[in-house]
Structure P
Amino acid sequence: MCRISGIVDFNSHINYSISDINDAMRDTMACGGPDDAGSFIEKQTGYNLAFGHRRLSIIDVSTAGHQPMFSPDETVVISYNGEMYNYEEVKLDLINMGATFTTYSDTEVILHAYKFWGIDFIQKFIGMFSILLYDKDQHLLFAIRDRAGVKPLYYYQHDNIFLFGSELKSFHPHPLFKKEIDVDAIGPYLKFGYIPAPHTIFKNTFKVMPGHYCKIDLTKKTLTDITYWSATEVSKHAVITNSALPEIITETERLLISACNYRMVADVPIGVFLSGGYDSSLVTALLQKDRAEKIKTFSIGFHEEKFNEAPHAKKVAEHLGTDHTEYYCTQKDALEIIPTLAHIYDEPFGDSSAIPTTLVSMIAKKNVKVALSADGGDEVFGGYDKYTSIINFKKKLSGIPQSVKVSSGKLLDLFQAETLLSFASERFGSRAGKFSNLLQSQNMGEILYWISNNYSNKQLQKLVQRKIKPIPTNFDLFKEFSKGNDEINAMLAIDYITYLPDDILTKVDRATMSIGLEGREPLLDHRLAEWMAQVPGNYKIKNGEKKYILKQIVHKYIPKSIMDRPKMGFGVPVTIWFKKELKEYFEDYLSPSKLKEQDLFNNELIQKKKQLFYNGNNLLVSELWYLLMFQMWYEKWMD
């Protein structure tokens with residue numbers, strides 16, 4: 001696990017030191033790669049190229065794993081962030097084909113794989129990765145991101161340059177990077193709490209999409225975006241298995257064991273984030289079952305009982321016999337972490353569970369260098385409450401003709417426009433706007449989109465002072481699913497390419513890497529995703545029971561009496577906190593003077609929302625938190 005950066009400059013006369021700027025970009029991410037630093041500079045006719053690398057040593061921790069790394073003939077250069085878990089198997093194949101190796105690192109295996117198979121080498125690996133790979137002979141640069149989007153990769157394209165980096169902050173030292181806010185990106189941020197790929201908060205700046213690579217032809221100065229794996233394509237074209245449910249459960253367990261064991265490949269200590277829920281309990285159980293040594297597990301609790309999963313995690317840890325550590329997050333901890341969030345996430349990010357995720361990462365780092373988490377279980381196995389809500393909503397309206405539902409939705413939308421003239425009707429307007437869109441939805445994927453929204457377009461434009469245009473996102477892919485597709489699987493696939501990489505995986509990656517801890521995600525093994533796409537959705541959510549298949553596997557290792565409890569998620573008691581010690585943040589960053597100076601948001605509306613929240617409307621806390629995170633980001637990176 002590391003951090004990477006890159007520069008391609010086509011300007012004929014460079015008036016800055018590419019070497020110095022390359023090092024400066026690289027070193028903005030030193031926390032994510034504290035063990036080593038490297039750079040590579042290439043000056044060619046027509047372009048100058050540079051790679052930067054910050055290393056977190058996990059496999060072959062010797063200096064032999066230094067990056068950027070060259071192929072034996074020095075015609076290919078790589079700067080790589082991530083892990084290829086099956087690299088030893090691929091290495092054996094390459095040796096049988098005539099390759100020779102001088103290190104024990106997976107990086108060298110990638111270089112040889114490219115030399116033998118070209119860019120199709122990606123299909124050989126099971127892993128998480130972002131890669132910059134330069135082919136000198138072909139004058140090609142590849143920027144590659146793993147299938148699920150566990151590892152981040154950004155690029156900036158403007159004024160005859162390309163910039164690449166694991167984090168947006170790496171672009172700021174470059175003199176040609178223009179940090180202009182893309183106002184249209186504010187809309188989806190306020191709707192979802194994150195900015196969906198491929199967009200970012202800045203103009204001309206993009207995320208490489210999960211399962212994609214960018215091919216840059218350095219002679220033609222062109223960038224081509226290519227899909228090599230897609231969760232939605234896998235779901236759309238999956239042939240639903242007719243195997244019996246017991247056989248499905250057996251095959252699922254086999255793949256889960258393989259995925260977990262692969263992620264134990266390391267030359268450093270490894271632990272597990274354990275919440276006590278089904279997903280993390282399963283990962284812990286599968287890892288502990290055949291090991292004599294105790295797996296190290298870590299959990300975060302809250303003194304506010306409604307949000308406290310720590311006792312559940314402790315029961316699971318005691319049953320499985322792990323070496324367990326728990327820590328209770330307080331308002332004091334939050335006060336210390338919140339000021340760091342704008343630096344860690346470096347674009348507006350609204351998931352408040354970033355606080356405990358950062359804290360549990362800090363606790364784990366004292367004992368291990370790698371931590372496994374169980375993200376992806378909800379999207380792969382059908383675990384969110386919203387899924388059953390959508391299924392029930394669709395059932396209740398199934399007898400009503402679509403034309404009637406659309407007409408009713410449009411009428412409600414018209415009525416909503418009138419009610420929004422009065423702020424007292426804001427709460428009703430919010431629900432009416434969402435229900436209007438739900439009525440007009442054509443399928444579960446479209447319903448998922450509107451359930452995931454905080455605002456209707458009309459409400460959003462009322463909150464933001466400037467005109468916002470809708471931008472395309474992966475949510476739009478619900479339109480590609482035909483009536484013949486399994487709607488539950490389609491819904492899970494859409495979450496897999498939206499909420500999962502842009503919120504959950506972003507949260508975990510930045511939190512762990514901010515303190516030099518590698519995070520690994522066994523439930524995101526692409527083999528598991530491809531298999532589960534073949535499993536009927538009504539087996540995943542069976543008679544209203546979410547995660548039915550996964551639960552049957554968990555109950556083999558942990559008694560149902562320990563596990564059976566309502567799903568809590570990774571919630572944070574921000575409502576309580578921001579009416580007490582943390583209230584000062586709302587008062588400062590959402591003050592009339594700061595909002596007026598910035599002139600992005602409707603000042604009067606936000607002040608009313610604040611007062612309503614203080615007076616008891618707790619539903620507004622998420623809106624205010626998103627605005628707070630934007631304001632803190634703005635102060636850090638734009639002022």
Structure Q
Amino acid sequence: MKLGVCYYPEHWPQADWADDARRMAQMGLTWVRIGEFAWSRIEPEPRRFDWDWLDRAVETLAAAGLTIVMCTPTATPPKWLVDAHPDMLAVDAQGRPRGFGSRRHYCFSSEDYRAECARITQAVAARYGRHRAVGAWQTDNEYGCHDTTISYSRNAARRFRTWLAQRYQSIEALNRAWGAVFWSQEYRAFEEIDPPNLTVTEANPSHRLDYNRFASDEVAGFNRLQTDILRRLSPGRDITHNFMGFYTEFDHFAVARDLDVASWDSYPLGFLEQFWFSDAEKLAYLRQGHPDIAAFHHDLYRGCGRGRWWVMEQQPGPVNWARFNPAPLPGVVRTWSWEAFAHGAEVVSYFRWRQAPFGQEQLHAGLNRPDRVEDQGGGEARQVAREIEALGPLAPCRRAPVALVFSYEADWHLKIQPQGHGFDGLRLAFEFYEALRRRGLDVDILPPDADFTGYGLVVCPTLPMLQTATLEALQASGAVVLFGPRTGSRTPEGHIPAELPPGPLQAGLAIKVTRVESLRPGAGPAVAFEGRTFAARLWRETLETALAPRASFTDGGAAWVAQGRLNYLATWPQPELLDAVIETLAREAGVPLTDLAQGVRLRRRDGVTFAFNFAPEPRATPAPPGMGYLMGGEVLPPGGLAAWRQT
């Protein structure tokens with residue numbers, strides 16, 4: 001467990017660097033990320049490199065005993081490069097080129113830009129790849145940020161046609177896969193196909209799904225271009241990329257296969273404000289963060305990294321980019337740091353060392369204020385460093401008792417054909433995750449092609465394109481399995497299965513979905529289970545089955561059916577119903593549950609149990625009586641934590 005910070009030596013006078021480095025080490029930081037936005041300083045003119053300043057920065061940080069995460073600077077190509085290759089700019093869905101003047105203004109499909117990225121990556125890696133202080137690399141920065149994964153440029157169109165030709169081999173096969181006979185959309189050759197934007201009304205859903213797949217593959221290929229160079233020129237160093245929160249436009253599991261460590265940028269208050277949470281939740285968790293936002297991503301990126309992951313950017317104070325930007329409650333930056341370590345983080349790195357007095361992020365706090373005075377986040381990072389030393393090392397997280405299966409492809413499909421306003425695959429997965437965590441469960445988040453052996457309970461919130469191999473792996477695992485609505489509702493091409501939904505799941509669960517409907521807020525449906533009535537929302541399926549329902553819609557029809565260890569929900573359950581389902585299935589799977597007060601969460605690592613309170617009021621610590629605490633005590637203050645060794 002190590003601490004780090006993001007630093008921008010190019011933003012500050014060189015006279016300040018040594019003091020900054022000394023204070024970082026004195027604070028207890030050991031890792032420093034640099035260089036991700038520095039292309040214009042590294043190469044101020046084409047083929048003229050200025051290494052002097054970066055050499056000095058590297059040596060200054062090294063002299064203080066700090067280890068460097070060196071970045072490839074490809075997220076911010078300089079103006080001279082854009083002028084030389086104007087077709088490198090991404091094009092938005094309205095056909096407008098992205099302009100220079102902020103960041104991420106490139107198209108993943110530009111072959112000219114890929115060549116330039118290979119060139120700058122090779123130059124930086126050749127210069128610093130074997131430096132004693134460079135311990136890891138970060139590729140680019142926040143792939144897809146500002147909705148930049150999908151581009152509709154001429155470069156993208158050309159590469160998409162090649163991608164389609166490789167996937168389908170013949171135009172006849174593509175026409176069948178896309179159902180292109182509908183609305184007279186048949187093609188005579190791959191060269192006739194354009195990206196699915198600027199259509200009069202919605203584009204062919206199979207066309208759009210393939211464009212999502214193509215765009216995701218472009219990100220993976222772009223990343224691989226850099227990792228191949230870094231492995232050759234900087235052997236033995238870990239390579240990471242800093243993913244984002246609640247972002248699904250490319251398959252992070254696929255991109256992470258070329259990384260040693262997955263990392264992500266954790267901004268609990270910004271994400272709470274920006275996403276679907278109710279006004280009541282946003283007020284209740286205003287300064288502490290939602291109980292499950294950071295945890296969901298910790299578990300997701302631990303899964304992407306195959307057990308190895310970092311927080312590359314941890315929020316240390318108010319941010320500048322959300323609709324509202326409150327200051328964190330005193331002590332909660334410390335709590336967020338320990339929450340990450342409890343979920344298995346190897347490093348928690350804060351963004352940033354000092355608040356910038358210029359540029360677009362002037363109102364984004366750092367560990368220090370612009371006047372070099374330590375801010376609240378800096379003091380809490382210092383406290384975490386002392387506590388890490390006192391606690392000692394912890395082994396990596398072991399396999400959790402429960403797995404949640406998350407599919408990026410499922411989210412793409414549901415965004416293309418939601419059928420009802422608000423049917424969001426990511427939100428559905430998050431709400432299932434919340435239900436598991438409300439009962440004190442540790443959770444692993446896995447892709448559909450994972451090995452599920454050893455889990456007691458596996459939850460699949462929705463898998464529209466359910467593959468036979470996934471179903472077979474789930475059945476072979478011996479786990480109790482819960483499938484959510486719309487599972488098995490589409491073939492890989494995006495069609496309704498010939499045998500009707502849930503497609504291949506019918507081989508193990510004798511049900512057939514004969515009709516679906518989406519319902520506006522307030523229209524239900526309601527579900528009866530064990531003598532109680534529960535609310536569901538948005539979605540209802542009509543099931544044809546001879547199986548006795550475990551729960552039924554109050555006006556008739558099965559809402560939850562099971563056969564053996566396989567369970568299926570035919571609606572989007574509201575929290576109380578989902579809690580009842582999870583409690584029932586966990587009991588059947590032999591997975592122990594914990595009763596937790598509102599806002600309290602648990603996580604276990606290497607024999608230590610951590611408890612976190614995200615509620616705005618104090619809570620009793622859910623520890624056994626007479627426990628000797630490693631941190632905290634019998635009362636959890638708002639935004640506070642406690643830790644104890646399991647007995």
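Work out the source of 10 here, i.e. which of P, Q gives that when relative contact order in percent (Cα under 8 Å, 6 or more apart) is computed.
That value comes from structure Q.
A value of 4.9 was computed for distance in nm of label points 7 Å out along Cα→Cβ at positions 395 and 587; which of P, Q is the source structure?
P
Using mean count of other Cβ atoms within 10 Å over residues 51-58 for the comparison, can you identify which of P, Q gives the largest number?
P
One of P, Q was used to compute volume of the Cα convex hull per residue in Å³, for residues 123-194 alone, and the result was 160. Which label is that?
It traces back to Q.
Which structure, out of P, Q, was mean count of other Cβ atoms within 10 Å over residues 27-34 calculated from, if the result is 19.6?
P
Using distance in nm of label points 7 Å out along Cα→Cβ at positions 203 and 235 for the comparison, can you identify which of P, Q gives the largest number?
Going through P, Q one by one, distance in nm of label points 7 Å out along Cα→Cβ at positions 203 and 235 is largest in Q.
One of P, Q was used to compute helix-only ellipticity at 222 nm (-39500 (n - 2.57) for each DSSP H run of 4 or more, over all residues; to 500), and the answer was -12500. Which one was it?
Only structure P yields this read-out.
Using Rg and Dmax of the Cα atoms in Å, for residues 75-330 alone as the calculated read-out, with 21.9, 61 as its value, let me know the right label among P, Q. Before the final figure, lay out each step's value.
Working: P: 21.9, 61; Q: 20.4, 64.
Of the options listed, only P reproduces it.
Read the figures in this text as sums done on the coordinates, not as results from a lab. The model shown is predicted, which means the values in this text are computed figures rather than measured ones. Cβ atoms are built from the backbone, for glycine too; each structure is taken alone.
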